[in-house]
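These are the structures in question, set out in turn.
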Structure I
């Protein structure tokens, strides 16, 4: 009897390099700069309201009111396309929603920082978003046309599949990119889960698999560490707002971009290899990176490892291939024996220097990372059994970028925005 194939809606992001001429480049820079000022003015007004009544929550209606007031005071902001203004409102609204959520978590006893919304500097605000595909942008014959900006060459190295929903223009150093989100209807193949694998993420081994394989990640940051430090010192010595300081900042951004591109290339190739490597599902740890980087001795290495980014890449690729990615509790996966399930306690617990797991109860001896990956696989199987196998792959491309944006500059902005309100703002 054949299984009925189910259609799945998924969002995918497509990032293309664009080449604006001097006039279009100035128009993009002006739009980004104006958006940054509008965001800060909105934040200033909401802060005044919050200070006068700390118990009140900042609503969408409140921000809309302030937005209209700012536009009446300064008609300059009407130069921004209406959907860009709606996106700025949504950014600020989401920031407050996250702030109030963390406040609630803190009241419940969670050890989190509330993190009140802060003003955006020019360096931290580098994108504008058209939240709806209503004809304000389109690609024709290798050129991208954007309302109120103009036409420019776009390097579209692949076709966009699905219905385009949003478009973001992002400035990265001296380069510009257009990022499109498209909604796709996919029919993933049905796969019998006959060869699941557990994955342990680490610093010594980037991934250790439950079948005994270990894969190391090249030290991309180490290779450029001296050059990055050199440009950081140069920036610190130069006068703020000077042209020479801005040029040095571009050079530093290029160094960091090289590290990021090499890391992303490695993780894309590794995730592709694992999805097409004969495995049928993946069990991974649900890592809390924010708590892990509190260890200042390992913070830089943990951030450079980009574990969450790799898991997100693996998740959306596995989803397209009809596979599942199950996230399991990471507690004691290293300290638990994969044979008898004894958990080391007190002084016998493994430290970072201990690379071999030896169980004093059953005598099992194994590489600590492989032992942890087997425990992760066992927990993943247990999770599937509890839910009768009804576990969805964790996250598509859009959600992956949104999670990543907590620690990095966002590549994309997508919100459940009321795009129809754009004409009223």
Structure II
């Protein structure tokens, strides 16, 4: 049992700041079915749990969720590779990102995933929704990712982004890997395990998924009971291509195939129409907004963002810092003349927990009894009063990942008093070595 003493609890939705409270937590091996959850929140709890490990701090909050990322890009930071300038997003995919994913092998993937998860943990992120690509090493890739998540100690949703761009054999292999991993997780749960991760069914984007592959993805969604995780309308080309080749808007095409539902995630959606947004809303599908990536790739701004009911925040692989992503989302929206304020984006940040709940089957995102003990302890000295009415303002202009002291996932510390519980030094050294090898492999794939 772990006891956080005299902490002020931060809530994201609804935004609130408590008076000093005690929070008792079951560790992963304690409390039988209650293991890894919050046991009680109140005052004077030390007398009720005399054997608990006692920890004091300033503010305690739910962990942060990154609802769309690409861990394979973790080793792209500062890459020293000869890359021709791109005139548009399609060329950037061909000249940079598709060269990178073709250069990935399983050792590179492991190093990249470990580095990305470690970086996320340091930023107070407890759950990562990954969208993986690596066409020269598909089979078993999601299990490699799972191993990395478990070594660092994070929750997540994993998938392989199935595509036709590497031929029909590659597309079939992508679908097969998604189904293989879903069965792996189902078997683990049937044996009594509580995996930290689950699987989605992944697809790259509408313009690289033909009708035969879309049908196979639909079958996989139904067979596995999972949702689809796909890029739709990130760039204008994707939307135009769907109408030209298929006579349908992107969302309508994927919906007709039976691929969209309450467990599905659509990345970006910059170029969707009003009717497509309404269809996503009807299906309860999540729309992952990635402000920094959209700005970096110059794909445009989603001016229908406020029409979407299930907006979550992701990074698209730019980094794992969700408070930074929250700020960019809020500031870029204001620059566009949009009506949302930081509090609206705080709700989007919190909503990532609703996505995770649909997979892990446990309540999370609140510091309340019975909820998953995915928590962040912050060292933050606000220069102005911090109360429920201005939580979003403090996140937008003050609180940052620099304030993360400790991170807990499922009742176990991932980082405690700024010291990782995983081997950060080994992970960093491995990442640097594999990054150099990745960059060299990329040079041979022009």
Structure III
């Protein structure tokens, strides 16, 4: 009987240990507060955090609770966030979450749901995907982003997982040479639309540690895979190690760093859809073959922005073609060879279509549209031709109508960006629910 009792006790102890498999480091007031945070995302390139960017991040919490999550490590952020930056917050808690069991622990779930800001520390993003995806952690993070409208950020691996697509590193790390020689190399593991659901990061993939010149070629390979595999427009955001990109509700991507003392840069990588009739996909992106994304040496436009202490330089994520304080560069790949050049002018509209500016000729109402949109035309012509185009500029449907107005049924379209072309004139259209 004594042996049986001992065995039962050992099993209970083991279950108890497994149940509480996270580690918590807490600093500040344990009482939960409920201020209204501000929406935002902070992307840090992977070395020592930029203080100005971290103040931007903490201020978005509006005096609330900040949670740091990681798979390994300890409480290195607690005092830095709570006292050293001079921003008033209620608490900082670091949660080390090294397993699926820890990610589903009720305490972890509760603390993340109570947070106004969450910071994802550096580490190995493969662990974040393996341990946190489809658990209470990613559910709570998505609630923070989309329900509470709080702020989220991360550095290194914590930045790498922020996009709608992400390099998961589930196998081994990969070099530019290996990626460009075969974009479907087994180490080029790309996740898509299955972890964080952040509207600010739709159609975006990120990369970090861009001080390393070898990162550029592989990043082009990652973007090529996204464009090819998911058949949609993708852009890239990359940061040097001491550089941060902060995106608020105005969708201006402010770049923080130590310029001019230090050469800190962020890169906004925009495939140029103005070329080749708006078809900006790679010429060759096939398993087992070198990548070619050339389009007469104009395949990809890159806005390189110096990070400053006040974040005055920025890239406009609304248009994805304008910014302040940056310079345009040109990247392209021919048979697996990456080339970088200068570019005197910015790219055209990233959708590959020149929109009509004279709205007195063609008007779309309502826009955004639901299941029906009305075309109104001011023209001497009686017969008109309209086409609905997708975001790549490909024709979905075409028809002819007579007179100044036409109602179009959009119920067959998914939500997203489209274009309506009337007699050769193009207008942007947003299809909503």
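Things to note:
- Mean count of other Cβ atoms within 10 Å over residues 83-90 from the coordinates reads 12.6; which among I, II, III: II
- Distance in nm of label points 7 Å out along Cα→Cβ at positions 67 and 331 - highest-scoring structure of I, II, III: I
- Structure (I, II, III) behind the derived value -5500 of helix-only ellipticity at 222 nm (-39500 (n - 2.57) for each DSSP H run of 4 or more, over all residues; to 500): III
- Value 2.8, calculated as distance in nm of label points 7 Å out along Cα→Cβ at positions 43 and 283, assigned to which of I, II, III: III
Read-outs: derived from the displayed coordinates by stated rules, not from any lab. Quantities reported herein were computed from a predicted structural model and do not represent experimental measurements. Cβ atoms are built from the backbone, for glycine too; each structure is taken alone.
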